[in-house]
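S.K.: Alright, structures below, take your time with them.
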Structure P
Amino acid sequence: MKIVVFDMDGTLLDSKQDITLSINHVRAVNYNLPPLSESFVVESINAEVRNLPKLFYETEEYQEVDRELFELHYEKQCVQNPYLYDGILETLEKLLAGGVKLSVATNAPTKFAQRMLIHLEVYDMFDVVIGADRVKLSKPDPEMLNEILTHYGFDKKSHNAWMVGDNSKDMLCAKSAGIDSLFATWGFSPNGEHERLIHMPREILDIVL
């Protein structure tokens, strides 16, 4: 058995415009703060060590009122502008045709991940879609990956598995789960550092198939 687990935002699809619009909505309504740029938001999200409430809302911790307003806004916003990266659909189709099992592990809430993947007509390609709300600890903790591997009855001696992601949290998650990892540079982290960089989705095929 071969398994490929994808991160979502910045790996499968580009969602930075909608994420940024929803963050800026919270900034404006709750704090009367000026808008942040897409590049700042993406860089902040992908940083290995960061305080996102401080960076986004100038608070030390997430306030429930901010979380609620973001999710209310993002539920409609998240399907306005996302798109699959070039080559992703074809790569997914070829992986499935080759008998590879596909799943998604994202630090986004599961309901948004499902909504976006359904909107982009790829949801049914994945056996498991799991977000941070379904586990106690999000990536880089391996809990999400472990749940997916358990779903498949993964056996390290006879099966192969890869995590494809665009930030260090994905790579650390894979390492902790004891599987291989591929760092995608076509999305949110074009200057990523990892022992195995891939620059186009089709490169996954040469490694996995």
Structure Q
Amino acid sequence: MSLLAWRFILPAAAQFKYALLLSIIAGIAVGLDARAGTYLSLSRTISFFPFFLLGNLYGKKLLTFDFKYAKVLSIILLVMAFLLVYFFYRRLNISPDYLLMKEPYYKFDTYVLKGAAIRLMIYAVSFVLMLSFFNLLPNRKTLISGLGARGMYVYMLHIFINGIMIKMNVYEHPTLLTQILLIPFAILCTVILASKYTEKIFKPIFFPEYVKKLFK
């Protein structure tokens, strides 16, 4: 639902001078509305639209953005973010459900202004980390470039694997072994879901020809 809505909204939104800023304001504001939730993915559609808009408006610039010591700074920022989450996350007392952006702020038993501030922080940190990540991507074609080009299949299909793991209570009581194995398992799933075989099976479903003609 969100992807379909974004495709329709994008041409109109791109006409505004401060489209990205307005989309961020809308993403923060939708959390104030107690009626906005999971119905038709309304909350997530509005909240995640800034990322979709950012990629469409400035994607090429982000991938070519570079300056002296940019890669060193990117590595430092990513390492700092990892250490912050690993060692201090529980002290921050922020529910991981904030990252899903599908519920209004009152559902977290917090003040409205605090919820809005947390969402703004998520936007800011996400944009910085994305810029850092993109800056470390190689400019040449590599062995895994094809996997990256088929990333949409990972995005669309990972929910089924995640659902099975939730049913199996993998996340409820994670052991050290579970945490160690989770990363290579995630990489394996990514490779499988982004493979040519997956694309061959699901491309007619996710990217039917009549939809391409419609948006053209």
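S.K.: Check the numbers for FRET efficiency 1/(1 + (r/R0)^6) of positions 107 and 187 (r between Cβ atoms, R0 = 30 Å, to 0.05) across P, Q and tell me which is largest.
M.R.: Largest calculated value belongs to P.
S.K.: Can you tell which of P, Q yields -22500 when helix-only ellipticity at 222 nm (-39500 (n - 2.57) for each DSSP H run of 4 or more, over all residues; to 500) is derived from it?
M.R.: Of the structures listed, the value fits Q.
S.K.: Another question, then. Where is relative contact order in percent (Cα under 8 Å, 6 or more apart) largest, in which of P, Q?
M.R.: Ranking P, Q on relative contact order in percent (Cα under 8 Å, 6 or more apart), first place is P.
S.K.: One of P, Q was used to compute FRET efficiency 1/(1 + (r/R0)^6) of positions 27 and 123 (r between Cβ atoms, R0 = 30 Å, to 0.05), and the result was 0.45. Which label is that?
M.R.: P
S.K.: P, Q: which one has mean count of other Cβ atoms within 10 Å over residues 19-26, as calculated, at 16.8?
M.R.: Attributed to the structure labelled Q.
S.K.: Another question, if that's okay. Here distance in nm of label points 7 Å out along Cα→Cβ at positions 51 and 67 was calculated and came to 2.6; which of the structures P, Q was it taken from?
M.R.: Here the read-out was taken from Q.
S.K.: Compare Kirkwood radius over Cα pairs in Å across structures P, Q and report the one with the greatest value.
M.R.: Q
Every read-out reported here was derived from the displayed coordinates using simple, explicitly stated rules and does not represent laboratory data. If you're wondering where the values come from, they're calculated on a predicted model, not measured in any experiment. Cβ atoms are built from the backbone, for glycine too; each structure is taken alone.
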